[in-house]
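Laboratory data are not the source of any read-out in this text; all were calculated from the coordinates shown. Since the model is a prediction, treat every value here as computed from it, not as a measurement. Cβ atoms are built from the backbone, for glycine too; each structure is taken alone.
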Structure 1
Amino acid sequence: MKEERENIFERGEVLLFDKPVYWTSFDLVNKVRIMIRETFEMKKIKVGHAGTLDPLATGLMILCTGKATKKIEEYSGMDKEYVAEIYLGATTPSYDLETEVETSYPTGHITARLVKKTLSGFIGEQEQIPPVFSAKLVRGKRLYEYARRGIKKEAKPVKVNYREIKLIEFRMPVIKVKVLCSKGTYIRAFARDIGDALGSGAYLLSLVRTAIGPFRIEEAMNLEKFDFFLKQLKQKENYFV
C-alpha cells in the first residue's frame with residue numbers, strides 16, 4: 001500500500017508577503033492559493049491571512065496554509081507597526097485617497113513642535129471610531145456597503161492602544177509617522193483624529209505595514225519570488241513531509 005504523504009503546504013506553512021498596492025487582502029490570498037494548487041496539481045488547499053490591509057496600503061501580510069491556518073488568530077492578535085504619510089489641511093470621506101477631498105482647512109499654525117506634542121497625547125489606550133469606509137460589521141453589513149450607498153452609519157468606538165508614535169518627517173503639508181499599535185487599529189482613523197487634534201483636518205496619503213509582532217517587512221517576499229520558490233521546490237521534489 002502506498003504511503004500517503006502530505007504536501008508541505010498541507011502540513012502548514014507561514015508565509016510573509018509584501019502586499020501590492022491596489023490589491024485587496026483577499027486578492028493576495030486567492031492568488032497564492034491558485035499558485036500553490038496549479039504548481040502541485042492540488043484540488044484544494046487552505047490559505048488564510050492574519051490581518052487585513054486596505055487596497056491602497058502596502059506592506060507585510062502573514063498568510064498561513066493548511067494546518068497552520070489554526071495559528072491565524074494568534075498572529076492577528078499581535079501588535080502592528082506602520083509607516084504612514086498623512087496630509088494635513090484637508091479631509092476626505094474615507095480618510096484616505098479612495099474618495100476625493102471634501103473640505104480644506106488652514107495649516108499656518110502647525111509646527112513640528114505642535115505635531116510632536118499632539119502625537120505624544122495619543123500614546124496609550126484610546127477609543128477610536130472605525131472609518132465609515134471600512135469592513136467593520138454593523139447590523140450584518142460592512143460599513144463601506146452603507147457608505148457607498150450614501151447611508152450614514154457609524155460604528156461604536158473600540159479600544160485601541162498606541163504603544164509608540166514617532167514623527168519621522170515634517171514636510172508641510174505632509175508628515176510621515178511611525179506607529180506601533182494594537183490589533184484593530186485603523187490608521188486612516190488615526191489620521192482623521194490627528195487632523196482633528198491639530199484643528200486642521202487630515203487624511204491618509206500612503207501606508208506601509210512594516211511589522212506584525214516579531215515579523216518584519218524585510219523578511220517578506222513578493223509574488224515573483226514566491227513563484228520562483230514554488231518552481232524550485234517542485235524541481236527538487238522535496239515538497240512532501
Structure 2
Amino acid sequence: MTAGFGARAMVMAAGRGERMRPLTDTCPKPLLAVRGKPLMQYHLERLQAAGFDRLVVNTAWLGEQIEAAFGPALPAGQQIGWSREGRDFGGALETAGGIVRALPLLDEVFWVVAGDVFVPGFDFSRAAYERFAAGSAQAHLFLVPNPDHNPRGDFGLGPGGRALNQAAERYTYSTIGLYRRSFFAGLPFGNPQGLKAPLAPLLRAAMDNGQVTADLWTGEWTDVGTPQRLAQLNAP
C-alpha cells in the first residue's frame with residue numbers, strides 16, 4: 001500500500017461469498033455479471049460520474065482476478081489503490097478490519113460501499129460528501145426498505161436524520177455510508193496485525209452516543225447474496 005493516496009471512496013471486495021457457491025468457487029462475487037456488467041463496475045462508474053477518481057479496493061478471495069479485471073481497464077483518470085488482505089494475512093479481515101487496514105490510503109472522509117450490492121442508480125453525491133465533512137457526525141449511513149431476507153431491518157431513523165440502534169421501525173443498512181477516519185480510532189491505524197473486526201458493533205456504539213446520521217434510499221437496491229437473487233436480476 002502507498003500511504004498518502006488520499007482516496008475518498010472504498011469498495012469492499014474481499015469476501016468469500018459462501019452463500020453464492022458454487023458460482024464463487026472460481027469467480028469473486030464482485031465480478032459476477034448483472035445485466036451484462038460485473039457488479040463492482042456499477043460502483044466504479046457511479047463514483048467516477050460524481051468526480052471521485054481515487055478509490056481503494058480491498059481483496060482477499062480470488063483478488064488477483066479483481067485486479068486483472070479493473071486494474072488496466074478503469075475510466076480515464078480513475079485510480080485504484082489495492083489493499084491486499086489475502087496476500088498479507090491469508091484472508092479477509094471483516095468490514096471494520098478491512099477499512100482500518102486501508103486507512104493509510106484513505107482521506108479523512110470517505111465513502112464505503114460493498115462490492116456485492118446492486119444499486120445502479122445511487123448518486124455518490126459530492127454535495128452529500130461535503131455536507132457530511134462539514135458536520136459533526138462520525139458516520140452517515142444510507143438505509144433501504146427491508147428486503148424479504150431481512151424483514152426486521154438493522155437500524156432506525158430518528159428525528160433530524162439520527163440513526164438509531166433501537167427503534168420500533170427499522171431499515172436495512174445498504175452497505176453504503178460516509179465515514180471519518182476518527183470513527184475507527186479505537187482500532188490500530190493501518191491494522192498491522194490483521195485484526196478481524198466487524199463493523200456493526202462500532203456503529204451501534206456510535207449510535208448510542210448520537211454520532212451517526214442516516215438517510216433512506218428508495219431506489220433500486222439488491223444484496224446479491226444468493227444465486228437465486230442473481231438469477232432474478234438477470235431474468236429477461
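The maximum of FRET efficiency 1/(1 + (r/R0)^6) of positions 88 and 208 (r between Cβ atoms, R0 = 30 Å, to 0.05) over structures 1, 2, that is, the highest value, falls on 1.
Structures 1, 2 were shown, and Rg/Rh (Cα atoms, Kirkwood Rh) at 0.93 was computed from 2. Each of structures 1, 2 was scored by distance in nm of label points 7 Å out along Cα→Cβ at positions 128 and 176; the highest score is held by 1.
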